[in-house]
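These are the structures, in structure tokens.
Here, each number is a calculation from the coordinates, and none is a lab measurement. Every value quoted in this text rests on a predicted model; they were computed, and no experiment measured them. Cβ atoms are built from the backbone, for glycine too; each structure is taken alone.
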Structure 1
């Protein structure tokens, strides 16, 4: 019997992609996210396309609207390594 070996899936996730994914999980349009966050739809579009930087203040507003922690949007590639005891 062979032993199961978990594979690692690596994808490049940008802040813009993390915003889009969180928005789509909720089934929201960019307009709905704009309404909930107070950030213009055109800015959300530019953020999702990574044409402009997210920044801490926008991340806080979007995170509150999307019910996620701001770090989920700001640092989507963050990987926590185990520390030696």
Structure 2
């Protein structure tokens, strides 16, 4: 299992457009991806669940990736977060 931490820098937080795009992209990997914000967590491939976390600018999130393609999935997620100026 891989675990990464991110601090969101986007002024509007982790909003619907990037959350939807990352959910769609992560479905291509053979891995379970869970995002944690404080005590709450959500499957990162489920847009409405992720939006329910209310991730705002300055929030620290932890993402756990578990599965056969966890290394590739983690690399893709990291690239996506950087390319979209979320972190």
Exercise. If P(r) over Cα pairs in 5 Å bins from 0, in percent comes out at 3, 16, 29, 31, 17, 4, 0 when worked out from the coordinates, which of 1, 2 was used?
Worked result: 2
Exercise. 1, 2: which one has P(r) over Cα pairs in 5 Å bins from 0, in percent, for residues 3-42 alone, as calculated, at 5, 20, 21, 19, 8, 8, 8, 5, 3, 2, 1?
Worked result: 1
Problem set entry | Answer label among 1, 2 for the case where distance in nm of label points 7 Å out along Cα→Cβ at positions 11 and 67, calculated from the coordinates, equals 2.2 | 1
For this session: Supply the structure label, taken from 1, 2, corresponding to helix-only ellipticity at 222 nm (-39500 (n - 2.57) for each DSSP H run of 4 or more, over all residues; to 500) with the calculated value -14000.
Result: 1
Seminar exercise, completed: Value 34, calculated as relative contact order in percent (Cα under 8 Å, 6 or more apart) from one of 1, 2, is from structure 1
Problem set entry | Of the structures 1, 2, the one that 10.1 was derived from, the read-out being Kirkwood radius over Cα pairs in Å, for residues 35-74 alone | 1
